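Each value in this text was obtained by applying a stated rule to the coordinates, not by laboratory testing. Values in this document were obtained by computation on a predicted structure and should not be read as measured data. Cβ atoms are built from the backbone, for glycine too; each structure is taken alone.
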Structure 1
Amino acid sequence: MSLQKRTNWIIPKKKSTDVLESITLNRDIKDVDKYISPSLEDIPSFKKLFGCTKAAKRIIKAIEKEQKILIHGDFDADGICATSLLWEFLYRDVSKFLKKKIDVIPYIPSRIDQGYGLTESSLEDIRGLGCKLLITVDCGVRDRKLIEKYKDIDFVITDHHQPPKESFEDIKYILVHQMLGDSKFPYQEISGSAVIYLVIQAIANILQMDRKVEKGLDLVALSTVTDIMPLLGVNRVFVKYGLEEIRKRNRLGLNALILRSGILPKDVDSYHLGYIIGPRINAAGRIGNPLNAVRLLVSHDEKQCKEISEELNTLNFDRQKLTMDVLEEAKEDVNIKDKLIFVNGRDWHEGIIGLVAGKLQEEYYKPTIVVSNVKGSARSIQGFNITKTLEKFSKYLERYGGHELAAGFTIKEGKLDEFKKDIIKYANEKLEKDIQRDIKIDLFLESDQIGVDLIKELGDLEPYGFGNPKPIIYLDNLVVVKKKVMGQDGKHMKLTVKGGGIDLLELVMFNCNDDVEKINEDTSIDVIGYPDINVWNGRENIQFIVREWRLNSAN
């Protein structure tokens, strides 16, 4: 692999003096104080969420009538977190408050046997359980026709995915969704768990329960990051305070999983949620039993938590191997001439095709669709809404749903070839020019500005993630003083460089085996990346993690 420049660097015209001012101006942040110091008071009232109060009243009615309640979740981390939040609240908190047992069951369908969201298969299962009220979390907004077939079950649908282009004014069931209603919820991109969090707030308010506003934000934070919601506005509140809840170690199962992953709870940040903890929760839904992940998140049994954490950790390693095996096979079928990558294989594990699509999208920076048999996953790029694109070709699909950048679907029997041909043709016409990935650089600094003070200042802008990425810094005219190749297979490098100041700076380059012969002592390079504090044997030193590099124009 190589880290040599492969994107278009959009560099600030002059070197930055005020770090905070440069970043907030570059990102068009209007309210800097609220951005740096988000408050729990910034969470909008549940009263602003379409259908939320109606849903809360119907759930309370079911509790009063002692009706069997079933929570129908989804098998990804968001669906698992939302299911856990609502079940725990009803079964434990409301039950304790009302001093009565509440008959509520969590249900998550099989990814392989039943597929995403509400299906006839899952609803037949639920009917067999004698359910009187079905509450969906993280699914259901596109399933009106199916819902209306089951007249013997009352539905409360809570979802956050892109709704179809149809009126919901005449629906006979309750629907909770942040994108609907005359007075729209102020934030359109929130997770399914965030929707459930607000439903819980509504129930607690009506019952006059004394419930702390931060309770449950640990799982809302996890869902927000794993479901790739932009870390702006209310999502910054959810993640900031959710991380604080995680660091308190109150949720036994989550704490056990964090420790099993080799992390200390006090060190957990948004990166760990997205790349360490989230994948282990997701692994249960991809190739295991998602209800085990729910059990982990709601369990008060320390032994059970350790056992499930071990299981999820092992599943995650299995998932990684499966992903890499299918990825290598899928790459053989990639046509780089098309603007949209479309690969399909037989009997690829459906639980990992979304991950394969994501990795192909990252490598080629093109909208990507991966299909196994009739099930498909899609990942896209900014400016190409994949869910709306699927809507244009819905005649080929049994069902579909998702967000702007990620979606899933099932193809009608015998329609794969037509669907593939037409959607590639559409993408080739829509994306006429070659797609170039731009990187908007936040700061243009001197090498001697890279230090502890800068790292602390950048820390004030956390949490980082989608929509609020870690700031990218540009350093120019760095002369290599010393080069060290690292790793057993020589895939990494550490460079000691001299910039415009007196002090030397350490650059670290990961997975750059193709660059080892291109950079030598006295080579002058420009780099983009970010600073970090490396701790080794109790000693701390500042290093700069290189994202890309190029030869300085003077070379």
Structure 2
Amino acid sequence: MGGSSINSEEVNDKEVLETYRHSVSHIMAHAIKELYPGTKFAIGPAIADGFYYDIDSEHTITEDDLKVIEKKMKEIIKAKNPFVQKELPKEEALKLFSEMGEIYKVELINELDEKSITIYEEGDFVDLCRGPHLEHTKRVKAFKLLSVAGAYWRGDEKNKMLQRIYGTAFLTKDDLKKHLDFLEEVKKRDHRRLGKELDLFSLNEDIGPGLVLWHPRGAAIRRIIENFWTDEHVKAGYQILYTPHMAKLDLWKKTGHLDFYKENMYSPMEVEGQDYEIKPMNCPFHVAIFKSHLRSYRELPLRYAELGTVYRYERSGVLHGLLRVRGFTQDDAHIFCREDQIEEEVLKVLDFTLFVLKTFGFSEYDIYLSTRPDKFVGSEEGWKKSTDALEKALKSKNLKYEVDPGEGVFYGPKIDIKVRDTLGRQWQCSTIQVDFNIPERLDIEYRGADSQEHRPIMIHRALMGSLERFFGVLIEHYAGAFPLWLTPVQVTVLPISDKHTDYAQGIMDTLLKDGIRVDIDASNEKMGYKVRKATLLKTPYMCIIGDSEVTNNTINIRKKDGTSIGEMPLDQFAALLKDEILNRR
């Protein structure tokens, strides 16, 4: 849309916003070039809700520098510089950018097959770009530079670390303000910050990047999630398994993981002359249990489930709190069934998934049907049967979904369910995959009604995805203020002075016997400090104990939002708690 104007009908058009933001990224690069001569530029694309530019500069950009860059950008915008598109022969473009010292642009041009190269001029700034761009710089009305991060050139840690400057831009100042308010709310809910403030978990460089330490309070929530998960799986007809953390390398060759997943696996280790691999998946172990003795068609479907910890090599640049880690526990399950049982089993998994998500407070979600990727194993016929079975199940449940072409895993198509949190953000959690291939590769069979050997179908599924990621999403969804059934400490007992401590201890002991998670703050601090401490830890209820409560054999209840419920007998309060916990409100 280079040179065209933006009308009101286009304000929410994705292409218009992408062009707008890409133009702002060029203006930012121009400003940096003027402020910090000698800076070299890599790529500067528009992204969801904004843009970034990767730069190679001797000057280390700080948060304070962002304001300086913004000021220079406003000068460029005010100058109303036109964006001028030009076509150059490839050799001429190479010469131009070589003379400018733009080594990254030269590398990109050398990889292009085109005989002519598109560049854009804006003022005295020249950039390699296909476009399109705005008509001129003064069309930019609202932008903000947000942060600076490190980024390897082309995402490869073997290359030089560049500085990545993130920004956002909107067509109106009102839209920009709304987005900045949204980002502020996101910042408040950041699970890394809340994880530290609420003492839930930590990541330690001495232990290793991407390896999570669950603190007592976080571990308490994990235990609640695991107990719920186990109980509901047993009710749903699953058998719970435990499997090793590593296996011989040959196993991963047989499954195809070594061919299709090697870059996400750790280096093998030698044990007594045999190569072993730490597990990236649980599925081969479940297959081994299935194969441990002859199976009959009468046993199918067999549903195996495991909270299995796996390890995957994620590049350091993509690690992100609990959301992207190297060691994590999948709520994994594998269903072995006959071909005629696929649809029914997928329907059951869909119901189970939506029940679990709803229990944890997720009522909005988006569903995607991911189809065969370019690199795959198995026959096209098997893939078609698998994909058709998933699609038929979605249609029979009247679930709205989108097809995500080519995003299936190498061994089969899948259904992905992405939950939406309180802020409307999407999170990938649940997945259901139909697999005709691993049963073939690992040669598993069952004896049919005809007394012949048949190949079972394998359904892989995870409801929460991984406990680490799901916990991170829960923290941000609830901003750390978990519902009563999930919160690590449900009640804090606060005696006003030492003379009330024995009575307060008795209250605590009684609640503990009732299965309530409770602690006591019998410190010598003032009551205001104790209340504030419990509030900052987002404890749902506080029992304040003073002279009146001891005399009347009652407790005084205060909620975390500051609401005072007042005095009541302990048994009445315990009944209210049990009801709220039982119903998982």
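Could you tell me which structure in 1, 2 was used to calculate relative contact order in percent (Cα under 8 Å, 6 or more apart) as 10?
Working: 1: 15; 2: 10.
Label of the source structure: 2.
Kindly point out which one of 1, 2 the value 3.9 was derived from, the read-out being distance in nm of label points 7 Å out along Cα→Cβ at positions 92 and 348. Each step should come with its number before you reach the end.
Values: 1: 3.9; 2: 6.9.
The correct label is 1.
With distance in nm of label points 7 Å out along Cα→Cβ at positions 132 and 196 coming out at 2.3, pick the structure among 1, 2 it was computed from.
Of the options listed, only 1 reproduces it.
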